[in-house]
Structure P
């Protein structure tokens with residue numbers, strides 16, 4: 001598999017297959033939302049779009065980065081999201097990096113959104129689809145976020161069929177600037193458990209596929225049969 005690792009600003013063309021990585025915290029939050037029963041996630045392009053969608057659909061759950069804000073039901077924190085009832089509901093998500101990255105590659109034939117909690121299933125889906133060329137969109141820190149790079153490198157190795165020890169990749173992510181800032185309470189709208197939840201490898205058995213639906217970019221879980229071990233082999 002030919003893998004490229006690019007920041008959002010480095011995307012010079014629409015890739016055929018894109019894996020958009022945001023470990024801390026957008027796509028950990030998205031996976032947790034599905035784990036709590038959410039039906040789908042609408043990826044919003046701006047806070048105003050998220051609020052407009054919420055206004056048209058009052059039963060939808062709108063969330064964003066940072067502290068709580070008027071009109072939004074939740075914040076982009078896996079720890080804080082655990083207390084929100086999401087059974088059968090639609091979530092509208094707007095974040096600084098993750099949703100921006102997914103919308104940047106919305107024309108790709110396959111768009112996956114990923115983090116460590118769905119890493120194994122994401123890799124298995126790439127193998128199942130026999131994807132020869134994959135662009136990993138590293139969303140954080142202008143493409144240099146160590147936690148996103150570590151996750152992208154890990155998924156790429158597993159997608160290529162290599163037995164891979166996750167420990168080093170998780171260590172890189174746990175020592176990243178984002179992890180340190182979350183642990184120290186520098187970032188608003190956070191929970192003390194956020195870092196640990198973001199580093200929980202292969203918690204969920206599904207990948208997350210984003211595709212256009214009625215002019216919106218919608219993320220849904222996609223079950224991927226296969227091994228659940230931390231080190232997949234061909």
Structure Q
């Protein structure tokens with residue numbers, strides 16, 4: 001029986017009441033503070049001041065815990081709006097915001113089964129917004145948006161982690177590597193790249209995400225037809 005359907009043990013009185021929800025909330029807090037490497041049943045038990053073996057009545061494996069943590073974050077994603085484009089935009093933006101609140105989520109999103117009640121509710125809201133679209137096109141559309149969001153947020157989180165690891169912000173990076181690029185451009189081998197680096201607007205992450213999402217949704221609109229929403 002999957003963890004979503006398995007009953008919890010009977011609750012025990014204070015001083016150490018326990019529930020699956022409390023365990024997952026504690027795991028999320030540990031991951032928010034120090035990453036997934038900080039999450040283990042032993043550390044969760046210590047944070048809750050209970051014996052580690054008590055947790056096994058609620059969660060059997062680390063994989064179950066990760067699935068529950070992912071579904072807890074899905075509870076923060078509430079797609080809304082009128083029409084498929086508004087709902088898919090809301091889905092993408094809300095998912096990105098959730099990743100920025102929970103950096104570890106970038107490591108798990110797309111890689112865990114989306115079978116929990118919150119993930120199913122998210123999926124239901126999106127599917128309902130696509131009512132009227134050819135049923136055979138719905139999953140490719142949702143998959144395309146998910147793939148864009150996952151790729152974008154993983155890149156953003158990787159850049160954030162690299163900045164922390166190196167201690168260099170964008171300006172410091174440019175000061176360090178800019179002279180190298182100037183020398184490479186001077187060879188004349190990269191004229192198109194040089195034009196973009198020198199002349200194109202340097203958009204921030206929010207603008208880059210919004211524009212890229214707009215391109216994708218324009219393509220989806222053309223593919224499913226204007227009459228679909």
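All of the numbers you see were taken from the coordinates with simple rules; none came from a lab. Computed from a predicted structure; not experimentally measured. Cβ atoms are built from the backbone, for glycine too; each structure is taken alone.
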Report task. Check the numbers for distance in nm of label points 7 Å out along Cα→Cβ at positions 66 and 146 across P, Q and tell me which is largest. Result -> P
Requested in this report: Have a look at P, Q and say which one yields -21500 for helix-only ellipticity at 222 nm (-39500 (n - 2.57) for each DSSP H run of 4 or more, over all residues; to 500), as calculated.
Outcome: Q
Report summary line: If you rank structures P, Q by mean count of other Cβ atoms within 10 Å over residues 106-113, the highest one is P
Query raised in the report: For structures P, Q, which has the highest computed value of distance in nm of label points 7 Å out along Cα→Cβ at positions 90 and 122?
Result: P
Report task. Check the numbers for distance in nm of label points 7 Å out along Cα→Cβ at positions 10 and 130 across P, Q and tell me which is largest. Result -> Q
Query raised in the report: Of the structures labelled P, Q, which one yields 1.08 when Rg/Rh (Cα atoms, Kirkwood Rh), for residues 42-177 alone is computed from its coordinates?
Result: Q
Requested in this report: Can you spot which of P, Q the value 5.1 was calculated from, given it is distance in nm of label points 7 Å out along Cα→Cβ at positions 26 and 218?
Outcome: Q
**Report entry** Highest-scoring label, criterion being FRET efficiency 1/(1 + (r/R0)^6) of positions 138 and 186 (r between Cβ atoms, R0 = 30 Å, to 0.05), among P, Q
**Finding:** P
Report summary line: Taking relative contact order in percent (Cα under 8 Å, 6 or more apart) for each of P, Q, the highest value is that of structure P
Report task. For percent of Cα pairs over 23 Å apart, find whichever of P, Q sits highest and give me its label. Result -> Q
Report task. Using the calculated result 3.1 for distance in nm of label points 7 Å out along Cα→Cβ at positions 34 and 58, pick out the matching structure from P, Q. Result -> P
